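Undergrad: Take a look at the structures listed below.
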Structure P
Amino acid sequence: MDSAPAGRPDIAGTAIAGVLLALAVVILWDTTSLQLTTTYGIGPKAMPYVVAAGLVVLSAGNLLLAWRGGFPPREEVDRRAVGLILGGLAALIAIVGLGGGFIAAATILFATTSAAFGRRAILIDVAIGLVLAVAIYLTFDKLLTLSLPAGPLERLL
């Protein structure tokens, strides 16, 4: 599955450039509506502007490659892998939404993503995901004092 015939712009690359540019515009528009004041120097509005500028640069680069035909040939889509990752994301949203907490949701996401990359040690991946999720939760909750969605496991910590 090649990018595009010689001399013709890559439609997918052009569409991705458009999506990146649209995302940058949304971020810029949303940032201008923030009612935040800065006490010292750079305030909380600075980072969204940096992200939007980065998206504009990525969009321009993507558009340039799309029009030049500079993309490498595309690989075939592994629908199983995409389905596993999307299923993991859907499970994360459902678990957090139903009050299951961050740790359980992140554990499931880790296990489904590792399965999407071809790993077959599901129980080990669940254990690794659990350890990583607990470490991330404790870092955010105890060290940074930022709250992540709490569920039954988080209440034990």
Structure Q
Amino acid sequence: MTPSEAYETGRARDAGHDNMQARLMLRLRDNPIAWDGDEKPRDVDILAEQPIEVSAGRIVAFADIAERATFEGGKNAWRIYEIKPSIGSAGALVRQCRVLEQLLSGRAAIVIPVVMGNDPKLGDFKILWDDRIILMSDDGKFSGWVPGNG
């Protein structure tokens, strides 16, 4: 993928997505969410539009926000945040997140959807998704982890 192709594939996003992305990035920088386990990372990077490669140079997706934690010994762990200002289909969002998980298999990574807390399809999504979710309120504040009901 060329830089121009990367731009063209992303420019059709609406302002709601960009706003949620920017707010989440600030939230993670200013008030980090603790990492699981006893070991604390020595460094954490918050990256917007992080390319996801399946082989050297072959970009197949972009993480809306990627959080990379580096631990002693150079081991990395990732949180990939998938932002949806509006859930068009709960099942489609589950599919998208599962494909991201598949692309990241073999890496220490989890995919975390970020959706509006008042989305009319949130109830269905929480039933279908069995892992962590982050909710954003109308005033731009984020919840901590909200478990899916799967």
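Read-outs throughout are calculated quantities, based only on the coordinates presented, and are distinct from any laboratory measurement. Since this is a predicted model, take the numbers as computed values, not measurements. Cβ atoms are built from the backbone, for glycine too; each structure is taken alone.
Undergrad: Quick check on the output: 16 is relative contact order in percent (Cα under 8 Å, 6 or more apart), derived from one of P, Q. Which one produced it?
TA: Going label by label, the one that fits is Q.
Undergrad: With P(r) over Cα pairs in 5 Å bins from 0, in percent, for residues 17-56 alone derived from the coordinates and found to be 5, 26, 29, 19, 12, 6, 2, 1, which of P, Q does the value describe?
TA: Attributed to the structure labelled P.
Undergrad: Name the one structure among P, Q that mean count of other Cβ atoms within 10 Å over residues 73-80 of 8.9 was derived from. Please report the intermediate quantities before stating the final value.
TA: Values: P: 8.9; Q: 15.2.
Checking each candidate, the match is P.
Undergrad: Follow-up. For which of the structures P, Q does the calculation of Rg/Rh (Cα atoms, Kirkwood Rh) return 0.95?
TA: Attributed to the structure labelled Q.
Undergrad: I would also like to ask the following. Could you tell me which structure in P, Q was used to calculate helix-only ellipticity at 222 nm (-39500 (n - 2.57) for each DSSP H run of 4 or more, over all residues; to 500) as -21500?
TA: P
Undergrad: Using FRET efficiency 1/(1 + (r/R0)^6) of positions 33 and 121 (r between Cβ atoms, R0 = 25 Å, to 0.05) as the calculated read-out, with 0.00 as its value, let me know the right label among P, Q.
TA: Details: P: 0.00; Q: 0.55.
Considering all the candidates, the number was obtained from P.
Undergrad: Please state which of the structures P, Q yields 12.2 when mean count of other Cβ atoms within 10 Å over residues 49-56 is computed from it. Walk me through the intermediate numbers first.
TA: Working: P: 15.2; Q: 12.2.
Checking each candidate, the match is Q.
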